[in-house]
Each structure stands twice: as structure tokens, then as C-alpha cells.
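No value in this document is a laboratory result; all are computed from the given coordinates. Every value quoted in this text rests on a predicted model; they were computed, and no experiment measured them. Cβ atoms are built from the backbone, for glycine too; each structure is taken alone.
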Structure 1
Amino acid sequence: MKIGTVDIGSNTVRIVVYNVDDNEKTAEEVVNERHFIGLIEYVEKGVLIYDGISKLTETLRIIKDFASVIKCDNLHWFATASLRSLRNEKDVLLKVKSELDINIDIISAEEEVFFDYIGMKKYIKEKDGVGVDLGGGSGQLFSFSYGKITNSDSFKIGSLITYKNFVSGLLPKKKEIKKIKKYVKEELMTNKEFKDSGYEKLYAIGGTARAGARLHRALVGGDGIISDYELSLEQIDDIINTIYKMDVKGISFICHVIPERVYTIIPGLIVLKTICKYIGAKKIHTIKGSVREGYLWEKIMKKSSL
């Protein structure tokens, strides 16, 4: 049976389809497609404007048609901070339902953290640590120990929202970088339990971390997979400094490696580094897992009927 999840984020909408064996409780990923729509760009005073709603419905229609073509047996749609923070959330959901007959599950910040951890934990050996899922609109930070989340919080520090709020050009200027760091640190300080947690590495899932790994790998001339890729704080500085020294060629390089993140990768890396410094970590460890895997296992696979 083919089961699909559609993750509606602030920057991207991604469909992942799995071959699921309900008897064996196994799931093999067979399709992974993303659509960059930048929903957050259409949010004004907490309201998703008409153009944004149209962009969303158009994208979801394409995904629904694609799922039909590949004969996906069941499709589950969910959204995180992209929709749950909207003042007109109900209107958006009703519009999608009326036009496409799609019911979107709005998961809470607590659920999102839980699904992040479930999606992450099978890829790591350590029994305790700190993890982050940095998306376009928000960042979920959580600590865990022996199968349980011990502390978690959601912060409005996503790579796209920081770009939108602080950057006036293509890449942030020095003053804008300082403002991003200051803002992120102030956000993190609302939860002081994370400060100087003592863990050497920050486990990271989400597009920003993976994009950072791809960019670094390309800069140093490496190849191979980016899961389990580690970036030290010094290497993050090297990425940023190199891109700036390359000037226009640096922007072209980003466009060649990760074209969809030309605006957000530098703000995103600044956010990740600031998180590391706050918790006392010296490097970022990218993880293949995702909120989608956690959602699949906890909200779909555990049900008696798929």
C-alpha cells in the first residue's frame, strides 16, 4: 500500500510517499518531491492574503493530481507553524476543503517537536542530547534523554522569517547579521533551560541544515550523502566568509548548489550558529529524519486502519 504525507511548511510543501506493509509495520520511502512556495511572503499582519491562499491551493491541487497519477492509496495532509500561526487559519482551511476536498491537520508546536524527535531518534546512537528542526517560519528546539523529551520550545527564528524581517538585500549586511544574532539570542533566552546544556553537538533536521551541509560539501569539493554530515562553528564561519569574499560569484555559487535557498541560507546558518553558541555546542550534526517520518509512525502507522 502506498501512503503519502504532505508537509505544508512556511517555505516548502513536500510530499513523501511510502510503500507501507501494515502487517510488518514497515515503511519504505519511494517518492520525495518538494514545491517551494514561500507562504510566509504572503502573510500580512498575521493574515495569509488572497495571493497566498491561491498559491497554496494551486500547489496542493498539483500534489493531489500527482498522487493520483502514481496511485497513492492514502494521502495525509498536515501543516506546522505555516498555518497554525495565522489569524485566518480557519478561513484558509475552509477554502482548501471547499476547493480540493482536502482536510489539513494543523499540528501543535508540542506535536511537532514530538514528531521531530520520533523522526530523528532512529538515526542517532546517543541516548541524550539536543535537537533542532529549523524551518522557514519557526525553529523547534528540544532536549531528550532515554526515549523522552525533557524540554522543548518553538521559536519564531526560521530562516525565511529572519530574512524577511532583517535583510534588505540578497545577502545580509554586517549590521543585519548582528540584528539577526541579537534577535535569535533574545528569543532563545525565553527558555533558559537550554542555555549551556553541555552537549558538544546539536542534532539538526530540516532543510536549512541539509542545505548548509550541501553548500559546505560543494565548497570543499566533497561528495557523498549529507546525512550525518557535521559542521563545526568554524566551518559555518568559513562558509559565510567564503561566500562574501566571492561576492557576485558567491551568489552564483549558491544558485548553482542550492538555488531555492539563495535568500535564506546565510540567515539560516547564522541562526543555527547562534543556537549552538547558546546551548554550548561546538558543531551541528545533520540528520536524515524528519517531522514527516514521526507523523507517519505516530499518527498513521499506529492506527488500525490506514
Structure 2
Amino acid sequence: MKVFVTGASGFIGSAVVKDLLAAGHEVTGLARSDESAGAIIESGARVLKGSLEDLDILRQGASQADGIIHTAFVYGFHQFAKANEIDKAAIEAMGEALVGTNKSIVIASGMLGASKTNGFVTEADAFPAFPRSSEAAVMAVAEKGVNASVVRLSPSVHDKGDRGFIPFMIAQALKHGASAYVGDGSNRWPAVHRLDAARLFRLAVEKGAKGVRYNAVGDESIRIREIAELIGEKLNLQVKSLLEDEVAAHFEWLSMFVGLDSPATSHKTQEQLGWKPTHIGLLDDMKENYF
């Protein structure tokens, strides 16, 4: 199977490429820089030069492949609205190239803030189109008959080299001399190991169904206070609760997410794709690799 991967040199995308190649697929990765191109070539994949704003290049990559995995996103919360529009246009462009074919496209999205069923985010629970519209864009593509699905990533996709939410929480604890949580810290996040997530993307592009949501969840429910306490323990820092008017000063851009309660399950994902998370959990990974 020829697979076109965006974000192929990134933290998640590079693991996806490695998993695809190990399974015998032929991979072409989108690269916006010579550095990214070099990393993709070194992994054993081919390169298509361009960025998420090069819609003709995206259409080319999609049309020449049997399947597409879209993991790229222009991160930077100071320009999130613009990044979201770029992402939406990229999904639409690649989706257009697949209309009338049996080719599959799998899009990465998140799950923090999604609705819940019996206290957990399940595959049946929709993610709102705001602030990130990736999932809604996927569903619109699927409505045109394209075999489009979404892999919803846990807020922590963890492994060595993580530059996401958890490393930022650690950095803010060092900056402020205290590891913090919001309120009583009972709000919960799911987590997934990067290599488990990579395998899920591969399975989804191989045999995913049209218009389906897949939840990349290993740890279903970790209280934010547990994360903060582990950070405090490892850094020998005070652990404290923040009042509502203190959250923004401590967590900056993360303040809009750190208080969300989004425990999640992946039961249907595991059943439908035969996927099962097997790697180390977040707290143990933090103990071994984050300090």
C-alpha cells in the first residue's frame, strides 16, 4: 500500500512512518524543509516537498497514494485560528482528491472537550467544531463518499522526545517554583503512548471505516493532581492548588485545557480494529523519561 503522510518528521508522524514501513507499506512523507526531508529519507521513506498551505502539492500526494494519514498541524496557540483554517483547507483538498475512489484518509484530532457518555468520551461522542475543526472537516469529507476517518489523540501522547502538554507543565513548575493543578485537581485526562498511537493510525488507514471516530487511549483516566504531584516529587517542589484567577498566570496558553475533565475509553476502537495499547503508561513513562 502506498501511504502519504503529513507531519512525517514530527513526534507522532515519524513513529507512524516507522510503523508503516515495518508493516511493508511504501511511504511518502510531506516535508516543508530540507531538515525534515533529510529525516524522512533517513527513516526509509520518500519525500514530497511542500507545506500544508500548498494545496496542489497535497492533492498530488493524495492522488498518488492508496491511503493518506494526516498528522501535521501548525501548532502555536497565539495563531490557533489561522492554524485551524490551514488544517481545514488541507483536509478538504486531500479529501477532494479522493472523491470517487476507495482510498482511505485518516486525520489526527484531539478529544479534550468532547461530549461524554456515562462520564467518559467514547467513539460515539462528537467533538465540537470549535476551537479545532479537524473532526468536523473529516466528517464533511466522509459525507461526500470518501473513506475518511479520524484518530482522536489523547491530550498526552507520551514517549521520549515529547514536547507537548506534560513537558510544558514541568517547565511551568520550574519557572514558578511550584507544581500546580486547578481546584481540587480531580479532573481527568486520558493518555496514550506514541508507539501505540502510531499503530492505531496504521490500522485505521488499512481497514478503517468511513465516517468513524477512533480513540487513541491507553490510560483512560489520570487525575491532573496525580500528574502535578509526580512533577513536584521529582523536582522537589511544592504542589499546590490554583484559584480560578491564578490559573492563567501559571499555565499561560495551557490554562484553557488544564482544567478540562475528559476521561475517555477506546473499547469500540479496540474491537473494530483489533488494536490494543501495550506500551508503558503515562505516569511510569514520566518517572523514567521526563526528568
| request: Work out distance in nm of label points 7 Å out along Cα→Cβ at positions 238 and 270 for each of structures 1, 2, then name the structure with the largest result. | output: 2
| query | Which structure, out of 1, 2, was distance in nm of label points 7 Å out along Cα→Cβ at positions 190 and 206 derived from, given a value of 2.1? | reply | 2
| request: Taking FRET efficiency 1/(1 + (r/R0)^6) of positions 110 and 214 (r between Cβ atoms, R0 = 25 Å, to 0.05) as the quantity of interest, name the structure among 1, 2 where it is greatest. | output: 2
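Taking P(r) over Cα pairs in 5 Å bins from 0, in percent, for residues 22-197 alone from the coordinates of each of 1, 2, which one would give 1, 7, 13, 15, 17, 16, 14, 10, 5, 1, 0, 0?
Working: 1: 1, 7, 13, 15, 17, 16, 14, 10, 5, 1, 0, 0; 2: 1, 7, 13, 17, 20, 18, 11, 6, 4, 2, 0, 0.
Matching structure: 1.
Out of 1, 2, which one gives 3.2 for distance in nm of label points 7 Å out along Cα→Cβ at positions 158 and 174 as computed from the coordinates?
Working through the options, I get structure 1.
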